[in-house]
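Scrolling down, you'll hit the structures one after another.
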Structure I
Amino acid sequence: MKKIFIALLFSLITFFVSAQTDQDSLWIRENYTKKEVTIPMRDGVKLFTAVYMPKDMSEKHPILMNRTPYSCAPYGENNWRGFWNSHWKYYLRENYIIVIQDVRGRWMSEGEFVDVRPFIKDKKSLSAGQAGNTDIDEASDTYDAIDWLVKNLSNNNGNVGVFGISYPGFYSTMAAASGHPALKAVSPQAPVTEWFLGDDFHHNGAFFQMDGFSFYSGFGKPRPKPTTIGPSGFDFKIKDNYKFYLETGTLKNLAMLMGDSIKFWKDLYAHPNYDEWWKARNARNAMINIKPAMLVVGGLFDAEDCYGAWNLYKAIEKQNPGIHNKLVMGPWSHGQWSSRDGSKMGNIQFGSNTSIWYQNNIEIPFFNYYLKGKGDDPKLSEATIFFSGENQWKNFDQWPPATSASKPIFFQANGKLSWDKSTDKKSASEYISDPAHPVPYTEDVHFDRTAAYMDDDQRFAARRTDVLSFQTDALNEDLTLAGPVVADLMVSITGTDADFVVKLIDVFPDNFSYPGAVAQQGRAGGSNYPMGGYQMLVRGEIMRGKYRNSFENPTAFPPDKIEKVKFDLPDVAHTFKKGHRLMIQIQSSWFPLADRNPQKFVNIYEADITDFQKATIRIHHDATYSSSILLPVLK
């Protein structure tokens with residue numbers, strides 16, 4: 001009987017959702033028209049653009065633009081994008097002119113595509129229409145597109161906004177740098193910002209091979225002429241990603257599977273260190289003289305561009321003091337804030353639908369005010385941040401908060417963490433790191449990289465002999481962290497290179513459960529969802545050891561000599577509740593998320609399998625050589 005009731009309830013929910021979708025779809029088609037145009041850039045290249053225009057003529061309407069390498073499809077003026085399936089439908093209800101553009105060299109736009117095209121600070125001109133002017137970047141393309149739109153789209157009010165998630169977040173950043181006077185509001189969301197230090201394909205110099213290969217094996221294929229047909233991806237014969245990348249072996253072998261036609265992949269291998277090629281692709285270079293109101297959005301648990309959101313906001317703030325620049329970070333995976341459900345990620349519950357709250361209380365009022373003059377000035381706090389652990393939004397007048405202070409917590413013998421430095425004369429914990437048996441980033445067997453690994457249970461790793469775990473006693477009071485975490489390790493290794501993965505973990509009490517939560521992952525139903533002993537990953541980050549002194553000039557480790565390895569983890573906003581424990585795990589592989597370090601000082605992109613070797617890794621924690629984690633404790 002219970003199963004019948006659940007099935008009936010599911011059918012009713014599906015019916016009402018479907019009915020609402022059909023209603024939204026019908027309303028949009030009755031109240032909008034679609035046209036496709038090509039917009040000339042200053043060098044004569046034309047960019048393909050889909051425009052959705054409201055039929056309403058009672059007032060003039062603002063333009064909301066999204067520039068994307070992922071296609072403005074569906075193509076054809078009778079074929080409509082499914083706005084009714086996303087929060088974009090709210091903008092159509094507000095009668096925005098919606099513009100989606102294929103960026104230069106992608107899909108139906110002319111020209112050559114360049115990944116994260118470098119910003120040109122001193123362009124010859126920012127004026128459009130100069131035939132033969134080849135001094136272009138994504139900022140100038142945005143300028144030219146906006147200029148054409150405000151001059152050629154009927155019934156627009158002269159105000160333009162730009163937003164986008166992930167790679168379109170990068171193009172939003174470049175839009176902000178365009179300087180066009182009609183551009184009044186920009187929201188880079190999970191913006192691709194820095195592809196060597198922290199976003200997508202590298203973290204502190206360690207290559208994120210799994211995301212890189214699965215993405216570029218399709219996305220990176222050359223497109224010789226404008227097309228409406230997308231590229232096919234790589235045909236993975238092995239559907240277990242741990243097994244696939246382990247059996248592929250070296251990055252040289254991975255390059256052979258990729259082939260010779262994908263330009264960015266070859267460029268990536270040709271620039272193993274943080275050289276001028278990478279530095280030119282740092283989007284923060286463009287954040288000067290910013291005029292539009294800015295709303296930077298990201299997810300605390302974004303597996304792809306968590307670094308970009310935090311650090312783009314900080315760069316805008318530092319380089320443009322006094323402008324309207326706001327930060328919103330919620331408990332989200334990549335782009336989850338634009339979805340219908342922001343109430344959970346994986347096993348972790350957030351207590352409310354945070355996505356719907358954000359859409360209706362922050363993003364839509366932001367654009368309505370700056371583009372339509374609708375509503376009161378949305379006096380957003382400088383930083384609106386969700387704190388996991390306590391499941392509360394908090395508002396700050398700066399980020400990191402003025403009341404957050406960096407406080408070291410020290411490693412001790414016997415797996416202890418303490419606010420006091422060790423007094424031992426000599427003390428270290430060690431493990432053997434074997435590239436032939438790397439530590440997986442999650443315990444599940446799967447093919448696609450999971451989003452939920454960012455808050456997954458880490459007990460599987462704690463059971464391994466090649467992972468060190470240090471933890472506090474049960475906390476006597478709540479401990480709230482707000483800001484960047486810094487790993488400050490004193491290490492010695494038997495090889496000449498090694499990676500260091502540091503994970504900040506919230507250990508739940510043995511009797512913990514979520515009151516009233518719905519059972520997940522096949523566990524028994526009931527009013528309480530059992531989570532006793534769960535080791536929630538709050539933040540994890542990897543550091544390629546050879547870059548410990550310089551990302552530009554890597555250096556080998558002298559074997560068995562104690563060296564400092566100090567690096568930043570992306571910011572955190574989390575409360576460890578009373579009765580929980582704070583744990584730090586340290587390991588030297590995170591596979592296949594990051595490629596394996598041979599633990600020998602070589603160019604890893606050119607390494608042979610014979611270069612891979614076991615190494616003993618020691619983390620020192622005594623009075624002279626004291627390893628610690630600097631935690632941003634909120635007073």
Structure II
Amino acid sequence: MKRTENIHNAKFAPATGVARKLSDFTTTRSILKLVPIAIIVGIFGALIAIVLIDLIALISNYLYYQHWDYHLSSPRNNTLGWLAVLIPMGGGLIVGLMARYGSERIRGHGIPEAMETILVGGSKVEPKLTILKPIASAISIGTGGPFGAEGPIILTGGAVGSVLAQFLNLTAIERRSLLVAGAVAGMSAVFGTPIAAVILGVELLLFEWKPRSFVPAAIASAVADAIRHGFVHQGWMNPEPLFPVSKMPELGSTGLLDAVILGLACGAMAWVLTKAVYGAEDAFRKLPIHWMWWPIIGGLIVGVGGVIEPQALGVGYVTIADELAGTIAISSLISIFVVKLIIWAVALGSGTSGGILAPILIMGAALGGLLGLAFPDKVPSEWALLGMAGALAGVMRSPFTSIVFPIELTHSTDLFLPLLITVTLAHLISVLTLKRSILTEKVARRGFHVLREYAVEPLKVLFVEEVMSTNILTIQTGTRMSQVKETIQAQHEMRKQRLIPVVDAEDKLLGVISWQDVLERALKDELSGTVDELMRTDMITTNPEESLRAIADRMALNRVGVLPVVDRLDPSKLRGLITQFDLLAARDHLLQEERSRERILKMWSVSQYANYPLSAFSSLQQYFRSSKDANKPKED
């Protein structure tokens with residue numbers, strides 16, 4: 001028998017006409033076990049948020065007004081004078097000691113720490129953070145720190161979700177879902193913004209857009225907001241939106257142009273705020289003292305700034321409400337913006353604990369209010385609201401959150417189009433001028449990279465039959481190893497085929513051997529046997545209808561670089577081979593779409609446009625003439 005009869009080339013056509021039984025989403029029923037856990041996380045997240053707000057109010061009221069009260073009030077009305085400078089300094093000392101001897105993770109504004117835990121920590125938060133973080137944040141904010149409560153609550157709520165998940169037999173992805181569920185639950189309970197909280201979780205923390213992550217977060221946020229409403233009915237919280245505003249008139253065409261200007265200004269402001277915070281942090285790193293003492297220095301700057309402009313102290317919710325109402329004078333708006341920027345950047349750079357959302361809202365509303373005064377016949381609250389949204393979009397780079405969040409905070413739905421314009425331009429300027437946002441810069445300084453862009457993975461939309469090799473070398477059962485080696489060496493184009501299928505006389509797949517195994521046998525002079533002795537029958541296979549993502553996962557799981565492709569209905573029928581290099585075709589497909597430029601349609605020349613009416617008229621004349629001639633009677 002000739003060797004060409006035993007070893008031959010076969011070309012297989014891709015499978016066609018087979019229905020692809022694929023779903024839009026890859027989520028399985030395992031998500032259902034996260035639903036009751038998400039409800040529990042939502043309850044705990046809401047309760048922790050409420051306790052933290054009450055603790056901040058207690059500390060602030062006692063230190064600035066010398067009485068115990070759970071009602072959150074601003075330190076701006078205190079009468080302590082320069083003695084008030086000692087309060088934030090004392091808070092900084094306590095926070096520094098807690099960070100040094102408790103956990104350094106309590107430093108910062110919360111969201112970058114949550115992002116880092118998700119990215120590199122397997123979504124495992126230290127249990128002690130659930131206690132230390134809220135206490136440190138309550139002390140920092142209650143002593144006048146220019147922060148919001150949302151950042152610490154996001155990290156604390158996330159810690160609750162993570163710790164609860166660590167008691168259960170869950171994957172890292174499932175722990176992440178519950179961590180984010182706790183984070184958005186806390187934000188929803190504080191601001192009464194359940195939708196914006198979920199969107200924030202999607203844009204900042206989930207790093208994917210899948211039901212397995214979205215559903216637990218949405219459930220926890222809804223539960224937290226429902227609990228908040230329960231406290232509202234008990235009279236413990238304000239039933240109105242956090243920042244109620246009156247109905248705003250629609251902006252005309254000139255108003256939309258003004259929204260463009262405000263969006264550009266907010267994008268520039270995002271650059272200033274980001275550089276200010278990390279410039280302050282770099283300055284503190286140069287100090288010849290331990291970082292434990294930095295918050296005291298930050299507290300000193302906060303205290304002095306509070307004496308100059310008391311409205312810059314604390315969470316500033318009352319100040320935001322006044323800005324939206326348009327009751328703050330121009331000089332005060334300038335003072336609030338400048339002083340808040342300085343004390344906020346210095347305090348954050350010193351490593352104390354506090355959130356960034358409320359300060360961004362204050363400064364954005366101040367900028368919007370100032371620019372709004374330059375736009376004639378405009379309502380001040382409109383521009384303060386647009387400034388808040390633009391500042392969020394530029395600093396946090398979360399455009400959808402920046403649109404929905406102000407609307408839920410104010411219950412005003414009159415400015416959708418201006419909001420979209422301002423937010424989009426602020427986001428664009430920020431992305432073009434800053435490599436990283438104020439959130440991701442901190443993570444990057446710790447040696448980790450955060451990619452905020454989401455896209456459909458090419459491996460998920462291409463299939464095996466589109467990239468597999470069909471012109472492959474097969475070997476018939478019973479062929480001697482010496483013949484295999486000689487044939488492969490003679491066929492140079494087949495040497496790159498690393499896996500060789502073994503088939504019977506009817507071309508049914510029996511097993512596979514690798515070219516590496518053949519070479520090893522040749523080096524040891526052990527080519528006396530047949531392929532049946534060397535072939536492996538426990539094959540890992542695929543079929544033409546599978547996505548490349550599934551194949552990549554299977555190759556990684558089994559540590560193999562090539563798989564036989566068999567018919568889905570008849571696993572013994574060989575269709576071809578697919579290698580890890582074939583998977584690169586998906587990336588090449590994407591690169592072609594991103595970089596290959598071509599002009600599909602071409603504009604007509606001017607002369608063609610000019611002659612078109614004449615040519616059309618001539619065609620009509622000819623048509624009618626031919627019709628007339630056809631209707632004439634024919635002569636014999």
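Nothing in this text is a laboratory measurement; each read-out follows from the coordinates by a stated rule. What you are looking at is a predicted structure, and each value in this text was computed from that prediction instead of being measured. Cβ atoms are built from the backbone, for glycine too; each structure is taken alone.
Observations, loosely collected:
- A value of 154 for volume of the Cα convex hull per residue in Å³, for residues 55-246 alone, calculated from one of I, II, originates in structure I.
- Source structure of the calculated read-out (Rg/Rh (Cα atoms, Kirkwood Rh), for residues 31-158 alone, 0.98) within I, II: I.
- Highest-scoring label, criterion being mean count of other Cβ atoms within 10 Å over residues 279-286, among I, II: I
- For 106, 96, 50 (Cα extents along the principal axes in Å, calculated) the corresponding structure among I, II: II
- Answer label among I, II for the case where helix-only ellipticity at 222 nm (-39500 (n - 2.57) for each DSSP H run of 4 or more, over all residues; to 500), calculated from the coordinates, equals -19000: II
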